[in-house]
Structure P
Amino acid sequence: MKLKDRKRQDILDAALVEFGEIGFAAARINRIAELASVSKRTLYNHFESKEALFDAIIDKLLADARCFQIAEHDPETSIESQLRKTAMAYLPFIEDSNHLALARVVTSEFIRNPKMSRRLFERDRVRQGPFTNLIAEAMQAGKLKQADAGYAATQFMASIKAFLYWPQLMAGTDLPSDEQINKIIDDAVTMFMALYKPDK
């Protein structure tokens, strides 16, 4: 990594610490520069304002989400198996400690500042979740009932993240046991199929 890129990353890491400890509004540029071991001038060479720093953290969170491989429908495999496999593959991403640290900073600030939250959803409203493509293709193939694939994917993800993301993000709880994780995902698939299984 080039020196310039390393300094930029050091500044972002320092901002993440400062925002996480005292929030965006109370965060101080002087303190962020001190934590990053750079001058204020160097910090401003990379980021023109505290808002630009926070936007960069949001960009990192969104970029990480986009890196997750979009699942494609396999006509030779049951949709239940594919949903379960994709959910299991998604878990390490949403439970990654770096991802959770970023998400905690962003989420806490959005609670304080709904206007900032709306900016994110406006910027990222077209992002495709990891299940949307799979579900849309399964609907086209007649394996699932015709519906809004994005809406259906959100329902499926929500039934999993209620147990395997939000408690860890908001309360710092440990993940359930492997047996419990399997049950949560199996139950999510069962409920999803009860709603979207095609009519005979």
Structure Q
Amino acid sequence: MLNRVVILGYGSLGRRIEAMLNGTQRIDGDVRAIGFLDNASEGPPVLGGDDLLPEVDARYVIAVADPAAREDIDRRALAAGREPYTLVHPRAYVEDGVGVGPGSIVLAGACVNIDTQLGRQVLINVNCVVGHEVTIGDHTTLSPLVFVGGGCAIGNRVFIGASAVILPRLKIGDDVVIGAGSVVREDLPPGSKVAGVPARPLGKTS
């Protein structure tokens, strides 16, 4: 039976996911994207806004990187009675013992090492490396080329910018923002906003 998937968000990430499901990068012949829902875009292939969620007979993929937005969209989709679709690209390397939470996305070239646990609606972007025995909380985003050392514990709704490095065995609290190219060498409390080499505080996210 063909699995129907609607993509929530019509940005570059959404179009990349559509190519994985329908186009030249198609990864599974039993899955088909039926279109996009996006409140800020109109016209084909956008079917309409997310107010159509109760009417769309399909599972959903969230194609938005912002963690707070991912959480909000996820909540509204669940309230509409939809179920998430979990997406792992065949060119991602996911080792034994890795748990991938509902709705999470692991894109091409990513490497997720043994006994790591991804929460709900986690986004692991292209060419990321996640070490062994890492935990990543719900609605967290890793931008392209992020490195997370083994044994780290990363909270909910964390945004990690492109090419950032988090050294092993660190704890990153909820709602943290880490700037692109940063090197994190110490634990970060909830709500921190950091950037630089080494990463230094820039303020609070809320």
Figure out for me which of the structures P, Q the number -3500 belongs to, where helix-only ellipticity at 222 nm (-39500 (n - 2.57) for each DSSP H run of 4 or more, over all residues; to 500) was derived from the coordinates. Q
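For relative contact order in percent (Cα under 8 Å, 6 or more apart), the calculated result is 11, so let me know which of P, Q that is. Display every interim value, and only then the final one.
Details: P: 20; Q: 11.
The value was obtained from structure Q.
Thinking only about distance in nm of label points 7 Å out along Cα→Cβ at positions 77 and 165, which of P, Q has the largest value? Before the final figure, lay out the partial values.
Values: P: 2.1; Q: 3.4.
By distance in nm of label points 7 Å out along Cα→Cβ at positions 77 and 165, the leading structure of P, Q is Q.
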Identify the structure, out of P, Q, from whose coordinates Rg and Dmax of the Cα atoms in Å was calculated to give 16.7, 51. Q
Answer label among P, Q for the case where distance in nm of label points 7 Å out along Cα→Cβ at positions 61 and 173, calculated from the coordinates, equals 3.5: Q
Check the numbers for Kirkwood radius over Cα pairs in Å, for residues 21-132 alone across P, Q and tell me which is largest. P
1.7 is what came out when distance in nm of label points 7 Å out along Cα→Cβ at positions 13 and 85 was calculated for one structure; which of P, Q is it? Q
Given a value of 1.00 for FRET efficiency 1/(1 + (r/R0)^6) of positions 53 and 109 (r between Cβ atoms, R0 = 25 Å, to 0.05), point me to the structure among P, Q it was derived from. P
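Read-outs throughout are calculated quantities, based only on the coordinates presented, and are distinct from any laboratory measurement. Note that the coordinates shown come from a computational prediction; the quantities given were computed from them, not determined experimentally. Cβ atoms are built from the backbone, for glycine too; each structure is taken alone.
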